[in-house]
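Given below, in the form of C-alpha cells, are the structures.
Computed from the coordinates by the stated procedures, all read-outs in this text should not be read as laboratory data. Model, not experiment: these values are computed from the prediction. Cβ atoms are built from the backbone, for glycine too; each structure is taken alone.
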Structure 1
Amino acid sequence: MAVIAATGSTASALAAKAATSTIPIVFLSGDDPVRLGLVPSLNRPSGNLTGHNLLLQAMEGKRLGLLHELVPGATPISVLVNPNNLYVETQLKDVEDAARAISVPINVAKAGSEQEIHAVFRSLGRLGAQALLCTADAFFNGQREQLITLAAHYAIPAIYQARENVLAGGLMSYGTSLIDGYRQVGIYTGRILKGARPADLPGSSRPRSSS
C-alpha cells in the first residue's frame, strides 16, 4: 500500500488532497485542517486524509502578549509576515486583535524571500525597532539561522514559533513541538502501511510548549 506524507506545509497537504482521492494522505498542518477543508472533522476525518494540527498560526496573539511582557516599553512591536503565506490575512487579524486587547501598536513588515528578510531587518535597524514577532510560517522556519543572526546583529528581541529557534540561538519561542508533530506523522504513516485506514485514525492537535 502507498501513502503520502504531506509534511512540508499547508500548501503541500492541499496539493496532495487535490492530486488524489484514493491514496492515503497523512498531513502536518500549522492551521486548522477543518477550516482549510482538509478534513470535515478531526475526530472523524473520513475520506483518504488524516493528520495533525500544530496550532502554530493560532498562537500569534499569545506570542505577541509574551513579547510585550518581556519588553513592555517596546512600541510599536514589529510583526514579520510572509505575504506568500496562504493565510497571512488570518494571521494579521489575530495579531491585530491581540494588539488592540493589550493596547500595543504594531508595525507590519513583509518578507517572502531571503533578500526581503535582509531588507526588512535593515529597515528595522534604521527605525530602532525594539521588539519583533516572527509569525509562524514554513519559509521562516527554513530561514531560522538567517532570522536569528539578523535579530542578534540589530539587537532586536524576537519571539519565534518553535523551540528549535531558541536552540539555534534565538531569544524565545512559544508554540508546539515540531519534532513531536513529525513523529506523529511517521506513526500514522506506519499504521497505514500496515493496513489501517485514514478514516479510522482520528487527527489531533499537538500540545503547546514554550521556551
Structure 2
Amino acid sequence: MDAYAELREYLGHHWDPVRAARPAECLAEDWRRCEPRSEAEILDWYRQAQGYLYDLTAWHQRPERRQWTEQLLRYAERLGARTILDYGCGIGEDGLALLEAGYEVTFADLECPALDYLRWRLRRHGMDAEVVTLRTGLDLRGCWDLGLCLDVLEHVPQPHHTLTLLSAACDALVLTQPGPSPEHPQHLLSVPLDVRRFGLVRVGAAEPPLYRRCP
C-alpha cells in the first residue's frame, strides 16, 4: 500500500516528491534555515510547517509506530475510557483510529497545515469530531478520560506548563519525551521532565508509556 496515497490526493498539484523521499531531512533543513529562537518565532514556525505533512505521514507508517497506535486502543479499552484528547495531534492518525473504534475524540493543535489536513481527512471518511485550534498550546479547557501527548513536549516552548495542564485535564496520559538529535534539531527538550512532580505514576511497562494521576 502507498503510504502517501491519501496525502497525494489531498495535495494534488502541490505534491512534492522530494519531501516525500526525504521527509525528516527536509523538515530539519527547514528548521535550520529559519532558526526560530523566541517562543513567538517557534510557534510561528510550526504554524507554517508544511513539511510535517510528509514527516508525520511517513512516521506513522513505521511498523513500530503502528504498534503504538494498536497499544493506545488497548489502553483505552483497559481504562474504560470514553473521552480522549489527542494533544498536538498533527495529522491525527492516533485519534482517527480511536474515533473509528467508537471513542469520543478531541483533536487539539496549533492552526497549521497538518490540522487542515486532519479536517480534510475527517470529511473524507465521513467522521465527526471536535477539532480545537490552540493559540499557544496552553489555551485548552476541558477534562478527558485519556490524553495522548506523543512526541509533543519536545516541540513546545513551555513543556512544564504544558504537562501541568495535561496532568490536570486527563485522568490518564500517554506521554513520550524524545530528546534532541542531529536528525531532529527542532526537539527542544534536552532533559525529560520528571513526571512524578506532576502527580503522575507510570502504569505497567508497555510502550508508549501510560501514566495515571496519583490518588
Using distance in nm of label points 7 Å out along Cα→Cβ at positions 53 and 181 for the comparison, can you identify which of 1, 2 gives the largest number? 2
One of 1, 2 was used to calculate distance in nm of label points 7 Å out along Cα→Cβ at positions 13 and 93, giving 3.0; which? 2
Can you rank 1, 2 by relative contact order in percent (Cα under 8 Å, 6 or more apart) and just name the one with the largest value? 1
The value 3.4 for distance in nm of label points 7 Å out along Cα→Cβ at positions 45 and 69 was derived from one model only; which of 1, 2 is it? 1
Origin of the derived value 29, 18, 11 (semi-axes √(5λ) of the Cα gyration tensor in Å, for residues 37-156 alone; candidates 1, 2): 1
For the read-out distance in nm of label points 7 Å out along Cα→Cβ at positions 85 and 133, a value of 1.0 was computed from one structure; give its label from 1, 2. 1
Please compute mean count of other Cβ atoms within 10 Å over residues 21-28 for structures 1, 2 and give me the label with the greatest value. 1
